Structure P
């Protein structure tokens, strides 16, 4: 069970790419088909894909938000409350967004010691808006894990 104290790093994700795509399908997400790519990037950076999925769900409504649709920005990167669409970074593809943002996240957050949601949330010098919603992120992570268990035991 995930909590705000759970690490967002992992040596090797055990979820299957097909399960990620089934999750996206369940959420009626335009991201279906990106499971293998997302998993490869997360495994290469040793980031728990369930955490990244939770952030994508929270920040972009599974790729269905206006910023995600118009700017291919799944993480709200660059968006500010007073003008979210204006400040948000634009990407050519969802894959490009995933690759760039996960590398930045690894370098600027995880590699500097912010390896739990709680640490991200509690440091005033870092302003990672998703971390402020730690209970929601952990709830989504737990839902994804239960979906993984239920789905993969039947495969």
Structure Q
């Protein structure tokens, strides 16, 4: 399907870009799920399991559901020592349901409006998300950062 607002080159290029992007996203998710499958099918109670951002390659609801199911399976079936890092705040309730799950947070300080990662963990749940701050640290233009903050604050 072509769009009359785009040049013939873009009309030819955009569908291919969309198709390739979909393949890359799907490939990333398949690789992630293959790795998790390997872990849950081979880990034992003597294993140290390290998982970071499981489920992030799919939609938020699917990703959180997968992450919840995976960590529940690991704690109830495998009972290995596991570090499960996630951005899904909804998973923090698992600690109240399972005595073997503990919530930890990375300590962050704010100095003159700038975040500083302290490279320390402590028990607890981090109530803040620092995505915009990390984007700022990464060098995104101030206009993007300011717009993101306004959107986040509903303005």
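Derivation of every value follows stated rules applied to the coordinates shown; laboratory data play no part. Only a predicted model underlies this, so the values are computations on that prediction, with no experimental measurement involved. Cβ atoms are built from the backbone, for glycine too; each structure is taken alone.
Given 12.3 as the derived value for Kirkwood radius over Cα pairs in Å, for residues 67-114 alone, which of the supplied structures P, Q does it correspond to? The correct label is Q. Which structure, out of P, Q, was mean count of other Cβ atoms within 10 Å over residues 35-42 derived from, given a value of 19.8? It was calculated from structure P. For log10 I(q)/I(0) by the Debye sum over Cα atoms at q = 0.21 Å⁻¹, the calculated result is -1.56, so let me know which of P, Q that is. Of the options listed, only P reproduces it. Given a value of 14 for relative contact order in percent (Cα under 8 Å, 6 or more apart), calculated from one of P, Q, which structure does it belong to? Attributed to the structure labelled Q.
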